[in-house]
1. The value 3.4 for distance in nm of label points 7 Å out along Cα→Cβ at positions 38 and 286 was derived from one model only; which of P, Q, R is it?
2. Say we calculate relative contact order in percent (Cα under 8 Å, 6 or more apart) for every structure; which of P, Q, R gives the highest result?
3. Rank structures P, Q, R by distance in nm of label points 7 Å out along Cα→Cβ at positions 254 and 366 and report only the one at the top, that is, the highest.
4. Give the label, chosen from P, Q, R, of the structure having the highest value of FRET efficiency 1/(1 + (r/R0)^6) of positions 318 and 350 (r between Cβ atoms, R0 = 25 Å, to 0.05).
5. Tell me which structure, out of P, Q, R, gives -11500 once helix-only ellipticity at 222 nm (-39500 (n - 2.57) for each DSSP H run of 4 or more, over all residues; to 500) is calculated.
6. Tell me which of P, Q, R gives 145 when you compute volume of the Cα convex hull per residue in Å³.
Structure P
């Protein structure tokens, strides 16, 4: 395939590599798991921890209040919204659980979803079935893979669901689902749209207005290259105006105003909890700013080009079957290796200082069963990787298999 990198990329690549200490001694192709933090992110976390140790936790947070607010602004700019629409939470799964808890479900209510919703979200949905007697209906896929927007439309017309929930990019596949079309359908039908963008933010351009989502959940640690242990939630103005509030707000999301009364915060912070790892918040803000300095379009173009090149190289290896489907694919590459379980392959590559990961059947039962595999090797390059690293990885993999 044609190399779509540009001359300026090669100059920038040196800067990106200089900013990424982890690249000096290994090939990191596990960005769908946890991207390598760049120096500005590392420094933001380290500097704040030193201030906490020197001045005290509460005092350091008070002194850094302006910097902390700027992190909300940076995240908002990254996805096309404002700081008031951003809640910082523990991770993307917590973001989704906070959203689901804001709905007052009754027996017989319906949720429309897809076949490749993240496993944690699937478990939450199944627990809602067990606890409240709601119904989960999965939209059909297109022949080439990915949810069929027309199926979503038909299910909305037939069942009048309380909400539609989908993963933009699944954890175990390079598939990119048509979130924008689903968002348009939900907006027309006035059905809340909950989008899990955990694997999308950092490798795909994100604009919540174009996506027409009411909620968007994401994490810090993956393609965004932030610190592990934090995520964020976008909440639309419409949902805030509707008074959506999680089941168990604490003193961060609401104020106790009288013996029998409380008042929810007016912005998305009503979905937050009071206890915060502020060092990680500053790291997340630094990661959002760093990505903007790289350029989201540049990062996406390079990552997707490297993923396509990886698929091409894997397709030439014996015993290796590339599993990714869909009209649009991203920087997650999955493959099955005949006669070997993916965790074994991951360990052999790691011994050669090459980081990858394994997707297991329980991460995506419907999709994995459809592909007839129990495990899959997951290779996820990013913009700071190179074709030479892909060549080295596939050469090692050839010897491994």
Structure Q
């Protein structure tokens, strides 16, 4: 394979770009949404996800608005440094790489454990093979990521449909809306779900990749919207199927075990025949982890290429590959279970570059001489304020949850 330029003579499809964004959003974290939303339950969980999707779409567009003043290969580092100064840029760089690196680390570790059972090999060897094979798509080109992302999204949709079909046909409205519990409280638990919902739409590493891929902001805007809509649809169907079968009170053992998928499937097994569901969900889980690994990897790859000013030739892309994938792989081999704690802190860090920094960049962009020209996010200052308030509150809620200061649903 040879590296190719990001700007293709043949115009890329919007669907392919949307699949890249969706693949970044829809990862292993999706499988933890039922436990995170068990307290808020169906209506409030759906509301939290829909609100988060809208805000995260706007914040991604705000990055596009700021990026329009720069070269197509530019990323967070250059734009933030130029617009907001060195100090904010260093802090932003730290949070961007921290979240991206932690996610890659989590996907590498999870894939190693899953492949260990499938291939009957050591998990560390499985992790090395996983990185060696699938990071090659990122090294090759964005077009290669586009193509495999489409395949993975199709496979994820099919395995997802097969997996939830046994659940969806048995959905009971009394369980779905918890009508038997007349004294149930739901709204207070929605606050604790917002940080989890935010990380479920954390595609912002890939915004610069989308802009470079299409060569303009307008098409990148629609690809981002399409990707977040796909992600929201999958999340809603997943929660609908789970919450319609497993009573709210039965989440107690699942929550006690940290929302692990195997515990969730065992709980589902007590209410439906879940052998087929288990097999399909396992396949879906692997596809979700793989697609997120490639999608997040692409975003971090472009970010570090810009940060270190590596060229887009074969040698330059190899250097970028090394600094992108080797650190999380090494940490995964040394500390294969540490990512659970780290991801908790990643949620708070994500609010910085997914909400607060995009608002500051868009606001600065509008003060420039040509700020009103080209792509501008609709909604004016109201949209900026909405995203900023959402980001600050989500970070506060996350810290409060870590300090056990928010209502915690125990089942």
Structure R
């Protein structure tokens, strides 16, 4: 009798546990430069709508650029056939994705053993949600103008937390930074915490704290982030259980915003990595951000979303290439100045482009920040690619990525300083 009761109590736990996804034999290819808009579009549609989840973009196709695509072992011949029919040259840059994941896991374990920082995190390794949240609490404890805000809970009942820096006073201009909305993009939360560190701990930057208040979300999708750390390194979505689809979990939280929702760049198949959900703001993670930022007064003059990997600074709107923000010239000019400064730090090759030059996508956070919330400036950073790597950016590139991001952020902050003075 007692054993039966114990089994029933533990059943939800056992049901939620799954073995780590194995990527043995998965390959990543890199195309040559795509010289035709039609070819880029055909490649996008083939991967998203014809491969039934067997292919995954690591770098999206766009004109005059290369694309990176991961393929399952069973679908690789079809991908190869498609590319050959379209005369798209390519090379295999990762022969076995599982091997790169194993190397990443081993390296991170070694680096954490060697950690010397007194803080809960550093920028030599990738850390868990708990470590990142402890870092926020350390900053709050050490600085009277810093507070940790619980702004909601996830589908799996984890806390959603952000760091609020309010030294400039209640009427000062606000700046919003959102990171970690896609689970597998580990560099994104690391860059959010690097910006926190640069703002708070580097004395030369104190003038920014006197001028602006900052609201920095380090992990917008904690359920997905933790799942990617334990069960599936390349998981993208949140962990919602989609009704009527027991085997297909999750919603793409960067397609779930109420701005031309589900009109482009999505797939209504719940198994798709770009599934937008059943309705705008259907997800606890996105709706909680919305509720919080709508209460920020004055409205953030700058809203910045951190993603990877593409070495790009994207300008809204993403839902169409037929409509540009009224201040597009101002946005692109500043973006080019920012990436110009960034590229000088480590000789990177970032570009500033309109979002639809990368791919069409509706229901994204940056479009919502600009068109609905009313931020004068809104951008999405697609952080560095790092050679053949995509989302598995080696941990030794975290700190250099932070250095170059900060320089770009500083250029943007200086512009915000001028337009609000």
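1. R
2. Numbers: P: 22; Q: 38; R: 16.
Biggest value here belongs to Q.
3. Q
4. Details: P: 0.65; Q: 0.30; R: 0.90.
Once FRET efficiency 1/(1 + (r/R0)^6) of positions 318 and 350 (r between Cβ atoms, R0 = 25 Å, to 0.05) is worked out for each structure, R has the highest.
5. It must be structure R, since only it matches.
6. Details: P: 145; Q: 133; R: 156.
The correct label is P.
Quick note: the coordinates plus some simple rules give every number you see, no bench work behind them. Everything numeric here is computed off the predicted structure, so don't read it as measured data. Cβ atoms are built from the backbone, for glycine too; each structure is taken alone.
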